[in-house]
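The following blocks contain the structures, represented as structure tokens.
Values in this text are rule-based calculations from the coordinates and carry no lab data. Being a predicted model, the structure only gives us computed values, none of them experimental. Cβ atoms are built from the backbone, for glycine too; each structure is taken alone.
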Structure 1
Amino acid sequence: MKIKIEIECTPEEARAFLGLPDVAPMQAALLAEMQSRMKDAVAGADLESMLKTWLPSGLQGWDTMQKAFWAQAHRATGQGEDKT
């Protein structure tokens, strides 16, 4: 025996029927607080010091990484070997 029950309702109606709390106001307040904190953090950020933290040696590190990459590529293709 099979019994099939189809219920059509909105999520709000289902939460109320099951006795679950409505958390929409709490979510809205939390989102507003997060947005406020993110705006304050970005407004007070010193981008120059942030870049110095992320890239301690400036762009010199990128140059070294690029040279190492090309050296590996030349070795892998056999172009870096002496042909004499």
Structure 2
Amino acid sequence: MRADHDLVKKQLNIVKGQLEGISKMVDNDEYCIDISNQLLASISLLRKINQIVISAHLQGCVKEAKSEKELEDKLAEIDYVLNRALR
């Protein structure tokens, strides 16, 4: 992985904490909209982390492809991931 490991881990730990909090909210039978808002916040942060990883991949792995075939394969991977992310 080419992304800043410390940054990605820090952000993932935040999401982990959010999910633990959401789980407690469910256990405590809290208001649905409050739970939904927390879920949306977690999803937003996961999207941000994914953007960091994909950007690093473009700046590293794709940019440094050693052949036309390798570049085409890397671009096809990016296309697949972006299509999944945009669903």
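Could you figure out which one of 1, 2 the value 3.5 for distance in nm of label points 7 Å out along Cα→Cβ at positions 5 and 29 was computed from?
On the way: 1: 3.5; 2: 4.6.
Among 1, 2, the structure yielding 3.5 for distance in nm of label points 7 Å out along Cα→Cβ at positions 5 and 29 is 1.
Figure out for me which of the structures 1, 2 the number 22, 23, 21, 18, 12, 4 belongs to, where P(r) over Cα pairs in 10 Å bins from 0, in percent, for residues 21-68 alone was derived from the coordinates. Mind dumping the intermediate values first?
Values: 1: 22, 23, 21, 18, 12, 4; 2: 24, 28, 19, 16, 10, 3.
Computed on structure 1.
Which of 1, 2 yields 29.7, 86 for Rg and Dmax of the Cα atoms in Å, as computed? Label of the source structure: 1. Please state which of the structures 1, 2 yields -20500 when helix-only ellipticity at 222 nm (-39500 (n - 2.57) for each DSSP H run of 4 or more, over all residues; to 500) is computed from it. Here the read-out was taken from 1.
Can you spot which of 1, 2 the value 2.5 was calculated from, given it is distance in nm of label points 7 Å out along Cα→Cβ at positions 13 and 61? If you can, show how the numbers build up before the last one.
Working: 1: 5.7; 2: 2.5.
The read-out comes from structure 2.
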